[in-house]
Structure 1
Amino acid sequence: MKHPVIIYTAIFAGYDNLQPVPNDDRFKHRCITDMTGHEGVYQNWQIRRYSSAQLLERTGFSDPSYQNRYFKFNPPSEVVGNSDIHVYLDGSIRVKDYELLYNSCKMLDRAKFSMLIPTSKFANNFCLECLQVLRHDKAIAEDIHRQAREYFQEGFKDEYDTVSAGMQIRKTDNPDAAAFLKRWYKETEEWRTRDQISFPYVLWRTGYKGIKLISRGVRDKLFEKVAHVENSMAL
């Protein structure tokens, strides 16, 4: 890799605390946010602040969760820059092992595939993912039923793994990866349900072969989840 890996997150309305990160020349950490306070660099994070009006114009949404989803699937050029590899992390995800992460990025840089995404921790197919979402009241039941019904009517086969979409390692300048992310985003925007649900369908519909799934064991060595802390972000 010729350039440092960009790790970025998008936190709005104080939904998460910004996680502490090391000063490591191999990585640059960037946070997209609407919170005022620390501009420029804060605890090794470069802060990219957008006003409410800018976020509405950019994403089309005033809801913080949809704003986050927009930036997850549409990495801004002003954030990922000319990096070879960038990593998206939800605000509640912390890197546990930077050495392993860097080696994973180097491997991806040399590989034919273009994205690394961890498999789901709780489900390994579409139907189980839907049940998991409903069990935790993360969506309206009728919305999930309509989405699943339409997918199966189109001929979708429940033969694909589900993923933990809150952590993704990607090649930056890869048009196929960008096209897959836009198609995935379009699906989440249409249904307004959890992005993990639509992943198997988009994989089936596009036939995209550029994703390698990270096993649960490797994922648990790379990342860990911390609790959301609403309205207490340290920015």
Structure 2
Amino acid sequence: MTNRSASFSSASTSASALIADNSDLLFHEPVTLIAGQNLVRGAVLGKISSAGTSVGTVTFVGTGNGTGTKASPAYGDGAQNGSYKAICVGVGADAGTFEVLRPDGTVDGVATVGVAYDGQVKFTIADGSTDFAAGDTFTIPVTVAAGSGKYTLSATAATDGSQTPAGILVDDTDASAGDKPVLIYTRGDFVASGLTLGTGHTTATVLAAFKDIGVFINSDLGGV
């Protein structure tokens, strides 16, 4: 459950120059920082939401006799658990386009015969001796194993969900010897220079991830 916070020790806030605006607008929530880290206030954390992703055998139902071949790896950021469908929506001689639907029913993109598709799933559809017909369907099953739900310093190369920034550490925390309960800010205005970013992240990448949850980063203001 998310808790609203409006009071923090003056020593902690002034030392880190992290808060850019009215602390009454801050929200925080309790989470678990995974063992093996010693992080300072302002560290940008991500949630370990996946223990691994695997893509099963591509199957086909329809008129054409072309093939669907998985890439390696065969999934991208945000891959969902369930079956992706690539449905033929455009036909032609030795050609075709396929609308790619995610397990939740939303559109992932459009795949073109003979061109590598690079979305939440990754594959290539090859033409066969019999052209594809409207409605021909490739199914790409994806299994996303649940992660620990714990938090770690967000790094762009991670593939367990923690690559997406999800909060900002409230206090210095040494979890070197074991998991530690911590608080993270999940809403408020913050100063870019007060943040600690994991490998690969920039202020721009963090801001892009935070904008939809009400976390704002300002590179011009001084903090408190």
Name the one structure among 1, 2 that log10 I(q)/I(0) by the Debye sum over Cα atoms at q = 0.10, 0.15, 0.16, 0.18 Å⁻¹ of -0.45, -1.07, -1.23, -1.55 was derived from. 1
Which entry (1, 2) yields the derived value 29 for relative contact order in percent (Cα under 8 Å, 6 or more apart): 1
Highest-scoring structure on mean count of other Cβ atoms within 10 Å over residues 26-33 (candidates 1, 2) is 1
With helix-only ellipticity at 222 nm (-39500 (n - 2.57) for each DSSP H run of 4 or more, over all residues; to 500) coming out at -12000, pick the structure among 1, 2 it was computed from. 1
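Given that mean projected area of the Cα convex hull in nm², for residues 34-137 alone, derived from a single structure, equals 8.3, which label among 1, 2 identifies that structure?
2
Laboratory data are not the source of any read-out in this text; all were calculated from the coordinates shown. These numbers were taken from a predicted model, which means no experiment stands behind them. Cβ atoms are built from the backbone, for glycine too; each structure is taken alone.
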